[in-house]
Structure I
Amino acid sequence: MTTTDDGTRTRMTFTEEVKSAVTTRAALLVVGVLGLMVAFITSYAGAFHDPRPVDVPLGVVAPAQARGQLVAELNRLPGSPLDPRAVTSERQARRQIADRTIDAALLVDPRGTTDRLLVASGGGASLSQAVELVVRAAEKSRQRTVRTIDIVPAAGGDARSLTSFYLVVGWCVGGYLCAAILAISHGARPANGARAVIRLAALALYAAVAGLAGALIVGPVLGALPGSIWGLWGLGALIVFAVGASTLAFQALLGVIGIGLAILLIVVFGNPSAGGAYPYPLLPPFWRSLGPALPPGAGTWAARSVAYFRDHAVTGPLLVLAAWAVGGAVVTMVLAMLRTKDDGTEDGRDDAPADDGARRPA
């Protein structure tokens, strides 16, 4: 029912009822959610539907006269599952696995027919198993056998070395939810630079607490992940702040829609490309290239390095996370300071949360 200017009540048509119940803004948001759902299904199914190893770095330790030929044979395997390279000794091979230069190493025994394959399941159980299958098949064609030795095994409470991935996913979820709550509670865009600083400070405090909580849960509480509590705490705080600051920046740029953009990058694209369930060499090219540049991928790699590889190979991932953190904070501050009086914030108040255009009855 609607009321005209003279007080007469008239019954709305069905079309008018629909327009009143579902505003244009609400309809556009629903379409956006549908797009996120389709992207979610496409991204996860695309990344996980057919995992297969491609160019897995493999060290080859063999007598000098046979080393080059064996590397060439492994390099010619159908589908290029391995990226073999000659290594001079077992000691060097173990060191390169420990610093994450290679993922496995084949040690050829010139005095027998059984060779050894060194793997590191702490870096991803699915990758170690995939390399083992490929190498066993290649050795069988050479009428040799192989014995697998896991020199960096996953912890007893870390089934298939997935704890690092789930830990990072939790930190990422906490980061963008904290930023979203700050927006929903008092406007997506901060009114001025001072308000932006307050939001970033609140996020930093939350990130410190969230990082410690996650490190304690997977460490002393559950015994699921080894490694330095201090290292995981610092990493977790950086991940939470990086994701949260980026979400604040998206919100400052696009309003509430920025939350959807954060979900698209972190959840839809970031999680399946993070190298958690399937490390990078098992992912299709798009996800393999994208993963290291997003917080879930950088965080998962760094968490495994802290837990199992004595902090080796963390410089790149930490720089990626720092870039997201600093970039998000800077964009949030700049956009807050550039806001004009036309935004209706000259009185220092944040943008009010949108009411989707619905009118209140008289």
Structure II
Amino acid sequence: MADDAEKTEEPTPKKIEDARKKGNVPKSQDASGVVTLFVAILAVLMLFPYMAKHMLILFQYYFSLVGTELDKEYMIGLAIVTVREFLLIVMPLAIAVAVAGVVAALSQFGFLFSLEAIEVKFDKLDPIKGFGNLFSMKKLIEGAKVTFKAFTTLGVGFWFFFLFITELPTVALFGLDDQLDWLQEKMLIIASVMLFIIFVYAIADIIIVRKQYFDGLKMSKQEIKDEMKNMDGDPQIKAKIKQKQMEMSRKRMMAEVPNADVVITNPTHYAVALKYDDSKNAPIVVAKGMDLVAQQIKKIARENKVHIVQNPPLARSLYAEVELERAIPESLFTAVAEILAYVYKMNGK
């Protein structure tokens, strides 16, 4: 029983889908962060001339107001221009970062809309439980991971920065344009190195998050059995239903035996009841069975004065090749026709 209760089995597709409906999906914050940071850096580099232009416009506007009397209209105009230019500077970058965040999330777990994930749960508002979670071992480990990532990333960045600082005496001899080019080059190097380190951490975080996620969804053997029962129904109940269906089918089949023209047997193991169907222009099988069912068919046939003819090869062929309420194949027409002719002659038809 202990082994059966252990969660050793991989989660089934249904278990994963149920977790997804609740908003429980594997999501790496580091992966989303590295994509967002990369797009932010790229957007700043691409949009820098545009942003610099609007910053210049804003400063020129401020300088144009020097000496202007402070009044209500002055303050309103100042606020409008400031907000407008600030939005023009910030919005393209904000939109790029927002789109990057959405793309990063969708690439990890696809589109997901779950009402359960945003449902208000008052038990989560318990301050005592919240205080306990704040100082839990899990939070402690997460905090240590974040600290380690930050220190290593900033440490490597500072090391490169220190190396570049040693070049300053030489750079001081350059012209202003060359100094700006040097500064831009070194900033790109530092940003690229730090971004690469964060990218490595993100890959590791994705692997860890997905492993923890699927480990958390692991199931016991009993849970898998219960899930199969819920999906397909209890096997015992299904067996009983199938048995009832077979009994009903057998009753309907036995009810057709009195209407048959002949029952062909082998003579003990097989019995097949045939009736000529004018609509199909061929004999059809109205009942068939083996052993006890065959004996019951022959008993009903005798009670209703239906002729019983022994023909072992034909009985076996009819039983194996023809389903209930189906016409016999052409290959058996001749053999069956001879028997029906004999039966009709005996009945005076």
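Bear in mind these aren't lab numbers, they're just calculated from the coordinates by the rules spelled out. Model, not experiment: these values are computed from the prediction. Cβ atoms are built from the backbone, for glycine too; each structure is taken alone.
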> From I, II, which structure was mean count of other Cβ atoms within 10 Å over residues 26-33 = 18.9 calculated on?
Replying inline: II
> Which one of I, II has Rg/Rh (Cα atoms, Kirkwood Rh), as calculated from the coordinates, equal to 1.14?
Replying inline: I
>> For volume of the Cα convex hull per residue in Å³, for residues 82-217 alone, which structure out of I, II has the highest calculated value?
In response: II
> Can you tell which of I, II yields -23500 when helix-only ellipticity at 222 nm (-39500 (n - 2.57) for each DSSP H run of 4 or more, over all residues; to 500) is derived from it?
Replying inline: II
>> Once mean count of other Cβ atoms within 10 Å over residues 66-73 is calculated for all of I, II, which comes out largest?
In response: I
